[in-house]
1. Suppose you compute helix-only ellipticity at 222 nm (-39500 (n - 2.57) for each DSSP H run of 4 or more, over all residues; to 500) for every structure in I, II, III: which one lands on -2000?
2. For mean count of other Cβ atoms within 10 Å over residues 20-27, the calculated result is 13.9, so let me know which of I, II, III that is.
3. Matching task: 1.2 is the computed value of distance in nm of label points 7 Å out along Cα→Cβ at positions 164 and 228. Pick the structure from I, II, III.
Structure I
Amino acid sequence: MSMPKSEIEKRLPISVIIITYNEASNIARTLASLSFAEEIIVVDSGSEDNTVNIARRYTSKVYVHDWPGYGPQKNRALDYATCPWVLSVDADEVVSDALVDVLAQAIQRENIAGYYIPIRLMFYGRLIRHTVGRSQHIRLFRREVTRFDDKAIHENCMVDGKVASLDKPLYHYSYRSVEHMLDKMNLYSSLSARMKAGLGKRASVTKAALHGLWMFLKMYIFNRGFLDGSAGFVISVAFAEGSYYRYVKLAYDKTDEACNSPSFD
């Protein structure tokens with residue numbers, strides 16, 4: 001889609017990279033928050049919904065590839081980038097106006113190669129301030145000195161250079177519904193169990209129960225999730241279940257074919 005020359009000249013020399021799979025319910029909201037960027041790159045993994053068509057309304061740089069895993073797919077997106085700085089955004093995240101305001105200054109610091117950015121969870125339209133803690137990840141980085149590892153889940157962004165922190169957030173619209181949240185907990189517990197099994201880790205039902213209990217106490221009590229009201233309780237229980245089933249699957253399951261499929265929403 002074309003934009004007036006005056007708007008194009010205001011864009012920052014940043015490539016935004018996004019990997020997608022069946023993100024039609026999220027991707028427009030995400031892409032609409034990226035008008036500040038000189039380049040937007042979407043790498044899709046064969047979506048069966050309208051993700052690709054929606055993405056092409058916002059950028060011409062939409063590519064479809066097979067699914068090699070989270071890190072390798074992000075490296076594919078990174079390889080398409082041409083700007084000196086790259087912002088990695090998930091398809092269910094939104095760049096806040098406050099974050100846009102600090103990006104121009106951040107990329108001018110010559111001694112910095114990357115930045116941690118806070119991720120703030122949104123649940124049914126409400127900002128969750130306590131339950132999930134103060135999560136932050138390296139999302140803004142110099143293209144020439146950065147790659148992703150090839151972990152099955154929670155891949156790492158590896159930056160060769162000094163990394164600083166920004167205090168303005170990305171908003172994460174991770175869960176469309178309680179059912180969707182439980183589906184994600186099921187998938188991610190399978191991915192995590194398989195990764196742990198590959199590292200030779202072992203588990204038992206007792207260990208699973210203790211991990212689940214600790215996760216609930218950590219989120220609801222120690223992170224003060226109770227201050228987020230009923231949403232804090234629901235999220236704490238869901239994460240506790242995810243932790244419990246991660247170790248139950250590690251104890252009982254030998255393979256999980258679902259782990260071979262992408263899921264980002």
Structure II
Amino acid sequence: MTRLDDKVAIITGASSGIGRAAALLFSRKGAKLVLSSRGRDRLEAVAGEVRAAGGSAIALAGDVADEAHHRDLVDAAKAEFGGLDIAFNNAGTTGPVGPLPDLSMEEWQGVLGANLTSGFLAAKYQLPALEARGGGSLVFTSTFVGHTAGFPGLAAYAASKSGLIGLVQVLASEYGPKGIRVNALLPGATDTPMGREVAATPEARAFVAGLNAFKRMADPEEIAEAALFLAAPASSFMTGTAMLVDGGVSINRV
């Protein structure tokens with residue numbers, strides 16, 4: 001039930017971290033991939049890893065805040081593989097960390113563009129393509145921050161990622177009758193390049209790890225497995241969910 005044979009998937013933020021782990025995992029499960037990130041060289045390297053392991057992948061570098069990029073990703077899925085069945089809209093940014101009054105309008109809008117407007121743009125082009133295939137699965141990477149816990153200094157990040165959950169709920173209601181499932185994945189602290197930017201010292205990483213029940217950070221592959229579950233038939237009766245994969249940080253108090 002977690003096989004993706006003959007399925008076509010878009011994965012954004014695929015050049016590193018959770019996106020890279022998902023690309024390698026989805027390919028092993030049989031999916032054909034259209035990969036996106038801003039960094040062309042690293043993205044091409046991930047696509048090369050997929051192909052070297054016997055999978056199918058094309059790389060299309062671009063900015064998820066750019067509407068044309070989402071149109072191009074869907075067009076590439078159709079042209080190269082015949083359509084679209086799955087999208088893992090994973091790209092995003094933490095943005096500046098600090099008190100809200102210190103944020104400029106440009107910084108605020110940049111975080112919302114990368115994390116929330118990108119979700120709108122992705123869905124705008126992905127939903128018709130999924131409908132044309134008779135259904136499919138959309139997965140958006142959100143976060144527990146601003147959902148079950150507030151972290152000082154992350155106002156723009158929390159607001160933008162929480163907005164994705166509202167988007168997911170509405171789209172799930174609208175498109176459920178058409179066989180399209182829409183879910184949000186809420187990871188906890190994960191050992192990725194973006195995670196290491198926020199927790200930049202060993203002391204900071206130890207503090208972040210200590211907040212959850214397991215007292216460690218997740219490996220990207222663990223979060224990729226959760227994304228696979230939401231993308232695959234194993235979750236066929238799940239839609240509109242905000243699925244926590246946070247190591248218990250939302251409930252941990254010691």
Structure III
Amino acid sequence: MKNASFILLLLLSVKCLAQLPAINPFFSKAEIWELGEFAGQDNFGNVYSIYENEFRKKTKEGKTSFYKNVSLGKIHQVDLQNPLQIILFYKQFTSVVLLDNQLNETTKINFSDLQIPLNPEAVSLASQNKLWLYDMLSQKLGLFDVLKNTFQPLTPSYKDNLKFYQSDYNYFYWVDVKQNLYVSNIFGKVNFLGQVPEFKQLQVVSPTVLFVKNANGLFLYNLENATLSPIAINEKSFVSFFYKDQILSIFTEQEINHYKITLP
């Protein structure tokens with residue numbers, strides 16, 4: 001019986017490390033990349049970057065806009081879900097800045113100055129003038145009302161810190177330090193989606209499919225059967241990637257290479 005149990009555990013371990021045949025995307029085009037860290041791209045083709053802690057927007061026509069706030073320290077995270085309401089999160093000074101599409105500051109919130117202070121680990125845009133916010137003081141995920149300056153917790157306290165997060169208007173995904181992936185909706189219903197492999201960069205495509213960048217390259221990870229599918233790209237090394245609407249963008253130090261990719 002012990003031998004049978006051991007064999008079962010061994011088979012499960014092999015399954016967890018299983019690697020499927022490579023996915024071959026179609027190379028589309030390359031663009032010269034300027035100095036700075038890629039921050040994202042919106043639905044209109046505008047590209048955003050951070051250079052020397054200055055937030056930049058470059059339109060398809062070549063016009064560049066800038067925003068910089070020296071007093072708030074380093075930009076920790078950028079949320080580009082809504083190009084008309086961009087979120088810059090300054091974690092060191094527990095602050096966020098909301099920008100319009102011209103990068104004009106419309107709202108600035110210092111969470112440590114609130115009547116009930118907050119210490120956010122994660123901040124991103126939700127629906128109806130609200131922000132997703134994970135508070136380190138209470139260790140709870142909730143919604144922050146931008147107009148009322150109030151925080152509504154949605155979840156119980158979690159002991160483990162966040163390693164990664166991603167969100168849209170209705171869902172907030174996060175990975176804790178134990179590699180556990182969770183998702184919460186705006187009503188506070190939390191689902192455990194599974195464990196993810198070690199990563200340097202992660203992007204959630206769906207509740208069952210992720211892009212994973214690690215030391216060995218870029219992979220598609222299926223949570224349902226714990227399998228990795230290599231993405232066969234030309235770049236041997238690259239800084240980061242971004243996937244949207246069947247376009248996979250690979251960022252090197254000098255350029256952006258775009259691939260058309262059909263996911264299984």
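What follows draws every value from the coordinates through simple rules; no lab data is involved. These numbers were taken from a predicted model, which means no experiment stands behind them. Cβ atoms are built from the backbone, for glycine too; each structure is taken alone.
1. Working: I: -11000; II: -13500; III: -2000.
It was calculated from structure III.
2. On the way: I: 22.8; II: 25.8; III: 13.9.
Computed on structure III.
3. This value belongs to structure III.
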